[in-house]
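Below: a set of structures, written as structure tokens.
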Structure 1
Amino acid sequence: MKKNFWQELKKRKKPILALAPLAGITDSPFRQICKDFGAEVVYSEMASATALVYAPKKTLELIKFYPKERPYVVQLFGACPDHFQIAIKLIEKKVKPDGIDINFGCPVPKVAKQGAGAELMKNLALSRKILLAVLKVATCPISIKVRTNAGNIGLLKFLKNISDLKISALMVHGRTLSQGFSGPINFKIIKQARRYFSGIILANGGIKNYLDGREMLKKTQADGLGIGRGALGRPWIFQELSKPDYQTPEKKEIFRLALKQVCLAKKIKGRQGILEMRKHLCWYAQGLPNASKLRKKLTQVNTKEEIKNILMELK
């Protein structure tokens, strides 16, 4: 069994700050930028266990990472225990992450159609069967990501069903499946998760600044925070969360940061990386003068030079 990095982080006795997994967003360039700002744990984009069984090449490319990203966790979704076992063996051999996370919280329809994500959380018997299968073959720490409720299965009922299993970390999105990504956070239920879970608990959802983070930690008594959408266009949020007096970067620095991520994307993914950067650039543009016009330009860029010229004009 590999060293449990979660326990090493907890020994420091300060909140763990993690970049939560976001499909199509938390790729290596973005993870590296967030690491520079103090994200202590980063997760891959959500990857399909079934895809790793039948067509592994593309998915292995999706979840590859660079040494500076450690500790790095690969997140998997699926609904077949056998597929998870094959996928984990392959990941540990080819990718060698520090941990593997199983998704029980994704609300996206194409994931739900497979009986995975939050749909899997509804099925207690299958959820347990999958985790038993995963723990049987994994040599790295296993974590899970869940919601406060999915259908008629609440968080506490779900955790009670697996309370005897050796899960190292739990990230709880503080909203129900029906809420999606908006609405109030259920702080109370995240705090109550400790009744049935003794590992690391990360609270997730609605954290956009230092005050949000402080409130989440105070009301949930979690071991740390999982930051997802709050980091989009604002990767410095990890500095804000650890340093209350941190000053938001000025426009010039934001442009420099955006270009740094563009260069990483180009280096790692080529032209496809530039196309994928369009959404990140639009997030960086939020709050800037004439942001709507700027975003329109940025959604049409095809080269690093085009991006650089647009940002230089704004300077």
Structure 2
Amino acid sequence: MGMGGAAFPTQVKLSPRDGRPVDVLIVNGCECEPYLTADYRLMIEAPRAILAGAQLAARAAGAERIIVAIEDDKPAAIESMRQAARARKVEFAVLKTRYPQGGERQLLPAVLGRTVPVGGLPLDVGAVVINVGTAAAVAAAVLRRRPLTHRVVTVSGTGIVRPANLLVPIGTPYGDLVTYCGGAKDSAVRVVAGGPMTGFAIGDLSVPVTKGTGGLIVLGGVEVSRPRETPCIRCGRCVDVCPMDLVPTKIALAARAADWELARKYHMAACIECGCCAYACPAGIPLAHLIRMGKAQAPKET
């Protein structure tokens, strides 16, 4: 299972495909969301494991090139990875820090100038993308015969006493992580599994860490406050910030009205649920939430 959050099966990514040759493997070191720094710490503390796993993954996928992509706000991680890669045939792409740079559909154009077609995969443009955590796990499995039993989790937010990156056993209750980090502050009002943009609020801290858990964010009242929702003013800000070039307000309002034909007309399935539209909306419309709910409720096409 991929460690980047989407939990896409690694075996599927690395299996050769007839008619779709892979020429490049991209190791994704771009942190997917604000607050999360698990990948950053892993690149500083375990660069050789990441690079070894990348070489093994490239061999499995048949890729001749390996490119490590890191955002420019992580100079310590860039230096650590470069030092570890001195004797290896590895390229580096230092990218502008911009959310959601860590998404595959944004990463490939930024690194290679290739665009993944709607409904397609990086395999369709000759590339495979794996997270740095996935690469380290591949190295542990192949070289150490060690199963995936632990992962790095960021515990952060203004509502936690002592933010930290923790290497924890999979299955550890969220409550244990909060306790280890000094507990929640009095100002804490919400706990989010994942990142603040795409994560899910949880009400039960006995929920366990899974392979796809990259972060646990404890938010204060100021961070979760949102303006009162007002009618859409057609300002177009959601369109300006959408990394998929969609019209989020059209999709969201169609989903709210259960107008599935209109929602599909505006390509609801292409939305990556990054949350940029809702963050930018001056009318306070929960666009990303409405689109996410629309995807779950829409009748399956036959």
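Sorting 1, 2 by percent of Cα pairs over 24 Å apart, for residues 141-260 alone from high to low puts 2 first, with the largest value. Among candidates 1, 2, the computation of volume of the Cα convex hull per residue in Å³, for residues 13-172 alone that gave 113 used structure 1.
Assuming 15, 47, 31, 7, 0 is P(r) over Cα pairs in 10 Å bins from 0, in percent, for residues 85-188 alone as calculated from a single structure, say which of 1, 2 it is.
1
Computing helix-only ellipticity at 222 nm (-39500 (n - 2.57) for each DSSP H run of 4 or more, over all residues; to 500) across structures 1, 2 gives -13000 for structure 1.
Each reported figure results from applying straightforward, stated rules to the coordinates on display, with no laboratory input. Quantities reported herein were computed from a predicted structural model and do not represent experimental measurements.
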